[in-house]
Structure P
Amino acid sequence: MLPKHPPSNSFPSLARQFAAILYDLIALAGIWFFAALVVVISRKGAAIEPGNILFTAYLLATAYAYFGFCWTRTGQTLGMKSWKIRVVGSNCASRISWRQSALRFCGALVSWSVFGLGFFWVLIDRNRRSWHDRLSTTRLTNV
């Protein structure tokens, strides 16, 4: 259970969170480039039709593999390491599970789908947690 009022300096600022997200988007673009290259090579150079649901699902699974592996192993993605942010379980000391990472990933997709409102929720939540933090019983801390 989270403390009622954790010290405000234990939370990364929203600006740092968005900076880490930007770094991770750059890393993810590289990962997707190589993931798409595998598909193109396997299709002997044939183009992938726009809107192909299987390819979209493949890219989404690739993104989850990146985030899930990083979050469950060290609690930090490349962007989070750069900006000294870590995701932890609700007891603030444990690494998160694959189940929590899946809930966090899906929750983050929802947070983005409403123009980032789920991320901006940290500005009004008294424990400074986003929608996906609340859904996955995780939180972000400064390293």
Structure Q
Amino acid sequence: MSLERYAVDPNHGFLPGIAPLRELPAPFAPWEAIVPDMSALIRSRRLRRALERLPLLDAAALQTAAERERGMLLLSHFVNGWVWGGAEPHLRIPAAVAVPLCALAETLGRPPIAHYASMTLNNWQLLDPSAPLSIDNARTG
């Protein structure tokens, strides 16, 4: 049996072999700019307006697996915030979010939804980067 076939790292199990990225490359700064204020934007019901202003970025420019995972994480959060971030659910997702989300989902072999692999397995960081990965030395991102 091959661990690789099931995307299992010999040292980290179902977590990726390296810690997930904390930030995407510069061309994806518009996505990253929303992240620090996302909770406030949701509470104030301004997230949809912020997402409508995003430029349409090409997900194919995310070159590494870690970049694609980070992109999928951000876009999944954006979609959830879009749908549930108002007085009523809104199911018409702006192209600047939907198009790259669907492209990344296809590349990663996942549905374009909040998926456990995106939200948990690829969303963690070490509490002490000098110590090895363990249950006591990790938290979700």
Structure R
Amino acid sequence: MDEQQIGIGPHSDYECFTILRTDEVPALQVLNSQGDWIQAPPIPGAFVVNVGDLMARWTNNYFASTLHRVINASGRERFSIPFFFGPNSQSLIEVLPTCQNPDWPAQYPPIISGDYIRSRFDQTYQLRQPTTL
């Protein structure tokens, strides 16, 4: 694979969900339950909605966070407009009572939304790592 084709490597979105408007150039790929990358073909006039990590935490994975990547092999420029939706940074994110039971206990400990987002930025971006001299 040509490095110039990679728009963004495999990742999940951090917030609750993302609404994405794309152009006609196919590039978005989603990892399916069999572990295969499948193309999410652009549909004229449609929006793509990705479930994010905080929604997965709230719903105890009832709505799973979507691992996806962008690889543009078309040779054309590609444009997309994402809208990331999430709660206030001070919101407590904990598994909803209706999304857990004795057979399926909470899979995630409670966390403050902003703390979770910061932790994901710290894991993702090298510039946020401590430097040693």
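Odds and ends about this structure:
- Cα extents along the principal axes in Å from the coordinates reads 49, 47, 29; which among P, Q, R: R
- Given -4000 for helix-only ellipticity at 222 nm (-39500 (n - 2.57) for each DSSP H run of 4 or more, over all residues; to 500), calculated: source structure among P, Q, R: R
Every number in this text was worked out from the coordinates using simple rules, so none of it is lab data. Note that the coordinates shown come from a computational prediction; the quantities given were computed from them, not determined experimentally.
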